[in-house]
Structure I
C-alpha cells in the first residue's frame, strides 16, 4: 500500500522532541497524506524531515514524498534519481532554495536508487503560473 507524505516544509520550531518524532512517525499510515513543513532555509527542519523518511522506510513501507518544487521540474527530478542529472540542475524557487533542501533531494534520490518503494514527486505550481498553489498541489496529488 502506498501513502503520500506531502512536504510543504513549513516547520517553525527548531527543537523536536523524541516524543514528537514518534507521534509523527506513528501517524504516517498507508493511504494517508501527512503534511510536514518548515520555515524555509532552516537546516534542522530538513534534518528532522529526512529522519522521519528514513525511520518510515526502515519499516519496509512504501512512501511517496511530494516536494515543494514546481511540477514542471518532475522530469529533471526523475533524471536526478537515475543519476543522469545533478541536484544543482533543478530550479527551485529562491524563497525555498537552500543547501540543506538540495542535500535532501540528493539524499532522497540516492535512497530511491536503492529502494523502488520510495517515490519523489515535484508538486508545486510554477512561479509563472498565476494559480492557487494549494489547489494546484491538490490536483497533482490526485493524479
Structure II
C-alpha cells in the first residue's frame, strides 16, 4: 500500500505529492531527512559502494524508499512494509515511474515551464495513480 509519493527537485522544492498536505513543514522535514541520510550513507559506506542515490529506510510501520535520478530529481515512496519486495524491486519501480510517467507526462509536456516549481497537471496525477494501482 502506498501512503504517499513525493518528487523533489535538486534544490529541495517539493514538486509533487500524491496526497497533498497542508503547509510545507512536513515536506521540509522529509527533504532534510533525505539529505541527512544521503550524507550519512556517503560518509559511512565503504568506498566500493558506488551507488549513493538509492536507499530504503524501514520502521515497524512503514518503508521510505528514496532514489535520486541523474537529473537531481528525487523520488520518494512511503509505503507499507512488504517483506516480499526487495531493494531491486523498488529500484525498478522508481526507474519505470521516472521513464514512463515523469518523462512522458512532465518533461515532454510542451506547456510545462522548464523550471516549474510544481507539477500541477491533472493528467500527470492520474498517470501516477494508475502506475501505483497497477504496481
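Values quoted throughout were computed directly from the atomic coordinates according to the rules given, and no laboratory measurement underlies them. All figures in this text were calculated on a predicted structure; none of them were measured in a lab. Cβ atoms are built from the backbone, for glycine too; each structure is taken alone.
With Cα extents along the principal axes in Å coming out at 40, 31, 29, pick the structure among I, II it was computed from. Clearly, the read-out refers to I.
Calculating distance in nm of label points 7 Å out along Cα→Cβ at positions 86 and 102 for structures I, II picks out II as the one with the greatest value.
Where does the value 2.9 come from, among I, II, when distance in nm of label points 7 Å out along Cα→Cβ at positions 54 and 78 is the thing being computed? Answer by label: I. Work out which structure the value -10500 belongs to, where helix-only ellipticity at 222 nm (-39500 (n - 2.57) for each DSSP H run of 4 or more, over all residues; to 500) was derived from one of I, II. It must be structure II, since only it matches.
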